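The structures considered in this document are given below.
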Structure I
Amino acid sequence: MVAEYIKKMYKEDTELSDKIFKAERGLKTLDLDKREKELLISQVQKMKAYEEVLQARIKYAIEKGKK
């Protein structure tokens, strides 16, 4: 059985992945000025870093639960 907090992290990861996808698509399709583009690129980079940590937390929580 998967703990409730792990399910919540999975849900958050799914939502975050969707936001990253949409932001990256926006970088290619939206008419952004230079500063808007810089800021969105920065935001995407930070979301990806957060996603990486979140996925590490999920993996650790699952492994910890197996012990």
Structure II
Amino acid sequence: DFELVLLPRNDGSYVHRTVQLRYDATLFDQETVLRLLTHFRTLVEDALGRPDAPVSRLRLLTDGELRRTLV
């Protein structure tokens, strides 16, 4: 068993893709898991929008997180 597992879910749609995240609640709280999912979504959206970008240049932080980090 793993402490954190991200599983793709196939609902038959090619328009919307979903994932399921399973985690050990003794190691991660819900806020942390939601933040991880938000980072994953930001990364995937940026990769889809800029398919030629190197992985090292893809965004991971949301606009709000980036502003808080840079201030």
Structure III
Amino acid sequence: RNKVVPDIEDAMQRIKNYAAPANAMRLDKKTPCVKTSICEECRSLDRICNTWTITEKSFPKGRIKIVLINEDLGL
């Protein structure tokens, strides 16, 4: 279902060791994680896990909305 994890550390682990390698494989990228299935902290030009965005607060109130969908979508 939705990719909700208990904390930021679990979120980073999920991205690096599941979602990014799986998407790199799906997109036929030339990265080490395609071969090992885990993040290798590479510097490949094909690297897809380059940008991390963390929003701690929303200002003004209500500017950011989160929608949870009760379906299996994506990785």
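State the single structure among I, II, III that was used to calculate helix-only ellipticity at 222 nm (-39500 (n - 2.57) for each DSSP H run of 4 or more, over all residues; to 500), giving -12500. Comparing all candidates, it corresponds to II.
With relative contact order in percent (Cα under 8 Å, 6 or more apart) coming out at 52, pick the structure among I, II, III it was computed from. Considering all the candidates, the number was obtained from I.
All of the numbers you see were taken from the coordinates with simple rules; none came from a lab. Note that the structure is predicted; figures quoted are calculated from it, not measured.
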